[in-house]
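Peer 1: Each in structure tokens, the structures are laid out below.
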Structure I
Amino acid sequence: MKTIGVLALQGAFLEHECYLNKCIDKNDYDIKVQTVKTPAELELCDALIIPGGESTAISQIAERTGLYEHLYNFVRDRKKAVWGTCAGLIFLASELRNESELVKTLGILKVSVERNAFGRQSHSFVSECDFSSFLPEGNSFPAVFIRAPVIDHVIDERNVKVLHKLTSPQGSELIVAVRQGNILATSFHPELADDIRFHEWFINEFVI
């Protein structure tokens, strides 16, 4: 049995747990979902989802509770799978373009990230994205962007694969999904899409 942990320090961890359990029920995966708040709970995991929320709070709570060092080591273990969504993407990044003093990142994902790239929460939106280049039958996926970051640029083009770019109203291309080996990162919130296909793909591609 594989165990997928969901970091539960702050943010949309319950939604990820719900979607993972829907995947398990649908596909009869031999997988357990583990809420992660302590080093002992993290130790049980084969994979970890770092949810959306407030990256500053996640970073500060991880440091205050003594979990940061364990997370730092976990994401560097190539036998483990990791997925960061929105704030999770920020927490994984090796470089922040703005407000870098507010977040002590895990520094594993070789990208530069701009926080709150689309503005305030009132500027949140849903974009029907074509993910079919990597997501089976993923030609129309409702990607939810809430105070979302974007990847300003890839630092290590050799090891980081860009999975999807979003075209802005100004016509520029914004990187919103990447893969670096066993690490997946998305600007958007698949756990808020009312669609479990992205979680199924993560399980099939990264975990089992």
Structure II
Amino acid sequence: MSTVFFDVAVSLDGYIAGPHAHPHNPLGNGGRGLHQWMFQTATFHERLGGSGGEASPDDALVRHVFERAGAYVLGRRMFDEGEVGWPENAPFRAPVFVLTHSAREPWVRPGGTTFYFVTDGIESALAQARAAAAGKDVRISGGADTIRQYLAAGLIDEFTLHLAPVLLGGGVGLFEQLGPDQLKVEQTTVSHSPLATHINYRVITGTPR
């Protein structure tokens, strides 16, 4: 069965986006600083239709995440922000299942990305993503509320935090509203670069599936 994972950058004070995030300020105030380690990579440049960037250990991490994911799940707020900011050829290049309360026809983009809009909950979205992934893994791409819902339901197998040397002072917290009985993990590997520390965790307990 597909591994279900998330992979996010986080500030030293625990935020994955800065204050005042909205579709025209998608990472919030100061939020771009969380992703400098990724913005410099060759894979990120290529996924956005450009060239250049560095072929570094950080680049290998970004490439691995895209290669392992056969399908994605997004919250509607993250989709709304991305719909404004993503290029026409969206970076996923795989099926993406968007959690929403408003039905909408699938949105087909060049390059292999199709957005499907799921109105019947997180488990339905995950089941559809697993089927579409065809044996590859499923990435819960966010935002924070979507990740927390999957964590609280015990549906995440593993995750990676990219800890950036940045303080945001407020914004969107990753683990807010989760109790100690809803998430227990073990650290599996750690690596680092000048711009981030990459920490991998395996979820070892949680709400029964």
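Peer 1: With distance in nm of label points 7 Å out along Cα→Cβ at positions 12 and 60 computed per structure, which member of I, II shows the largest figure?
Peer 2: Largest one: structure II.
Peer 1: On to the next question. Given a computed value of 1.08 for Cα Rg over 2.2 N^0.38 Å, for residues 116-195 alone, which structure among I, II does it belong to?
Peer 2: I
Peer 1: Which of I, II yields 21, 35, 37, 7, 0 for P(r) over Cα pairs in 10 Å bins from 0, in percent, for residues 100-155 alone, as computed?
Peer 2: Only one of I, II returns 21, 35, 37, 7, 0 for P(r) over Cα pairs in 10 Å bins from 0, in percent, for residues 100-155 alone, namely I.
Peer 1: Quick check for you: by relative contact order in percent (Cα under 8 Å, 6 or more apart), which of I, II is greatest?
Peer 2: Across I, II, relative contact order in percent (Cα under 8 Å, 6 or more apart) peaks for II.
Peer 1: Which structure, out of I, II, was volume of the Cα convex hull per residue in Å³ calculated from, if the result is 109?
Peer 2: Attributed to the structure labelled I.
Peer 1: Separate question: Matching task: 2.5 is the computed value of distance in nm of label points 7 Å out along Cα→Cβ at positions 44 and 132. Pick the structure from I, II.
Peer 2: II
Computed from the coordinates by the stated procedures, all read-outs in this text should not be read as laboratory data. Quick caveat, the model's predicted, so the values are computed rather than measured. Cβ atoms are built from the backbone, for glycine too; each structure is taken alone.
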